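Heads up, there are several structures right after this.
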Structure 1
Amino acid sequence: AVAALFQAEGVRGVYLNQLDRHLAGELAAAFAQELSRDLPEAGAASETSGPEVAAEGDSDGVEGVRVLQVGVPGPVVVLAHDDRPSGPDLARGVCLALRRMGFQVVDLGVATRAEFGFAIPQVRAVGGVLVTGAGGGPEQAGLEFAGLGGQPWSRPGRLSAVLAAWEGGVTRLARRSGGLRSYRVREDYVAPHREWCHALRPLRMVWSCSSRLVTRTLRHLLQSTACQLFEVDAAQRQRDLTDRADRDFAAVADRIGKERAHLGLVVGEEGQQVRLLDERGILIPTEHHAIWLQQGANRSGKPEGVPSFPTREGAWGALQAAKSSQAEGPAGCHWFVEPSPGPGCDAIATVLRTLQALSQSDASLSESLERVLPSANRG
């Protein structure tokens, strides 16, 4: 039954009935065990804040698992949760499990996925756990895992190893529990985004996102600009932003007409997926949006292709290996090297880049798209 909760990008289940504090803690411990494989052996140099570890397992003898050295502070991991009612309860279970495994927990409290990913390299953590039910109805809860540098763990990929570790039994990595401290990441996270708010046209945009946290962040950033934000209510529900028939698109298109807006944006609750609509309310294919953004950043003559990957882990890996400065993940997830400390997928960054690209001329969005990709804006 637990295996069925593992999806492509994390764990999802009905709160209490399928995923409670106890199971969340067990899965966090399995994650910690798998994460220990990435820690340096005793005497090895490391760029992380993690300690050296012994090369051999304890009496349980799980191959490849490294036991933390006695008397040395454990490695740092980040913990955050969304604003769903289930978040604080599950986060407590995760926190206790990570500390019991010897990890030092940096607790962000309520945070977006982008803030969570930003914080991991910011505090020199070796990974983290995000408690979130994003993408499902209000009864849904879940966990997402990240490794060094904020690398998302997907399935297939490192997420599959978490399930295998849980099924095989977890080895405790330390005899002493790790510590706990808090970090309010929001201001540090917002700071590098401010440069994208300069020299924007007085654009009118329609916005739909069921995350109050993501909406609040964008509203805060736009206060220093002449842009106007018209919000369309979005319920917390399961939605597929690859489905052109999703009712959020119709609602945003209708509001675009009423407000005579320059563009519309439908953003996933997780704060990564972004779907773009032009001034006529026409939904733009994600690949065309990606190429248009690339053109705006490079100011090159001929548009180039943006590599696409089926998982977050794949997109992150391509950018980390410097194979590209931009990548496209699943369902409207646009990945960039900046403004995060490392590769990041962030709806706020995507939206601000979109506004910057549209502000480079007085052309409408449909006209700007037509110049880069003739007839591409026809959806």
Structure 2
Amino acid sequence: MFEEGDNLKRQEKLTNITLLSGIAIILVILGHSGCIYAGKWNYNVIYNKSTVLKYITCYIYSFHMQLFVFLSGYLYSYGKRYGKYKRFSEIVIKKIIRLLTPYILVGSLLVVPTQIIFKLDKVEKSYLKRVVYEIFLAHEPRYLWFILMLFNIFIIFYVIEKHLNKKNIVINLGIFFIVSVLASKCPNIYEIDKSFQYLLFFYIGYVFYENKKVVTLVKDKYILLFTIHILMFNYYYFIIDNVNIPSNKLILFNLFNIIIRRMIAFIGVGFVFSTIEFLISSMDKKGCILNDVKLFKNLSKYSYFIYLVHQPIMLVILKNIRWLQIKPIVVYNVLFWCTLMLSIGFAKIYYGIVYIYKHKWTKEIKANQEAM
């Protein structure tokens, strides 16, 4: 149990994470809504080109998943401080329940059936073979790759945490950065390669919670960080990504490319975090609480569920509208808003059913106890 003051302090500390988790899921859906215009999904629409939507999508993709991992690292550090994850077995069991179980259930009961029923791909394997190959062997988990990767990161970080240099964050960041760059050459077995690539951002989130000096350093620097981020992204998007490099210099160029992308993501996460800190501080002075906004409450409360169900919903919508002669911006908005609203709606239904059954189960237990 926490003291009342500690409990209030915890709530205050997590206000920023509540807002960030809402923003992160919005960015994910926005990013996926524009995938067809950025060449990231193999689905055609009648008007399949939009320079603006391609740019917006690529910009979001430059840091949005790293932001999710950052939040996970922040919450892991928060949990450790308040008594969670004391034993290795504890974190393994909790993350199997929290991450691997939804990964298997959603993959088997939603993702693969949706692909088959709505004929979203041309794979002709049976349902069982697809579930084994795509989900259990993780050869084609689609957007669920992130859930599997996150499970790996929690386990890896728990093991190495005690070996980190507690007195020198810069050394740790340097090591994680090097690992992140080199990990792109690792084999893609159960998302191990991506786990080591994203481990850097998990550690950054961990550091942000542990060290107030770091938060103070980036707070109110949102304009500077945004300027640096947009300049670096534009440099990468318009110049580096369109350069033809001789084959004898390709290895060094690819290495430079990876380093630039990591830096863009790092600064992007810092920009979003500092913006939220500034907004919270500004609103507090005016007596407003962003956390009380209903949309943010729903997004934060249901963000994980929304992530688990959003892409099949979006693909079914896309399947039904892609041959309509409508402009890209309309398609983009239809995909985003319909996916977001339907995901929140399904989340409310799911949690409503769970609540009813839990309430009913609790009443039955109390009745049995009183009868005894």
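What follows draws every value from the coordinates through simple rules; no lab data is involved. Here the structure is a predicted model, which is why all the values come from computation and not from measurement. Cβ atoms are built from the backbone, for glycine too; each structure is taken alone.
Below, the figures for the structure above:
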{"read-out": "Which of 1, 2 leads on distance in nm of label points 7 Å out along Cα→Cβ at positions 34 and 130, largest value", "value": "2"}
{"read-out": "Highest-scoring label, criterion being Cα Rg over 2.2 N^0.38 Å, for residues 106-225 alone, among 1, 2", "value": "2"}
{"read-out": "Of the structures 1, 2, the one that 27 was derived from, the read-out being relative contact order in percent (Cα under 8 Å, 6 or more apart)", "value": "2"}
{"read-out": "Computed -23000 for helix-only ellipticity at 222 nm (-39500 (n - 2.57) for each DSSP H run of 4 or more, over all residues; to 500) - originating structure among 1, 2", "value": "2"}
{"read-out": "Structure with the greatest value (metric mean projected area of the Cα convex hull in nm², for residues 306-345 alone, set 1, 2)", "value": "2"}
{"read-out": "Which entry (1, 2) yields the derived value 32, 29, 23 for semi-axes √(5λ) of the Cα gyration tensor in Å", "value": "2"}
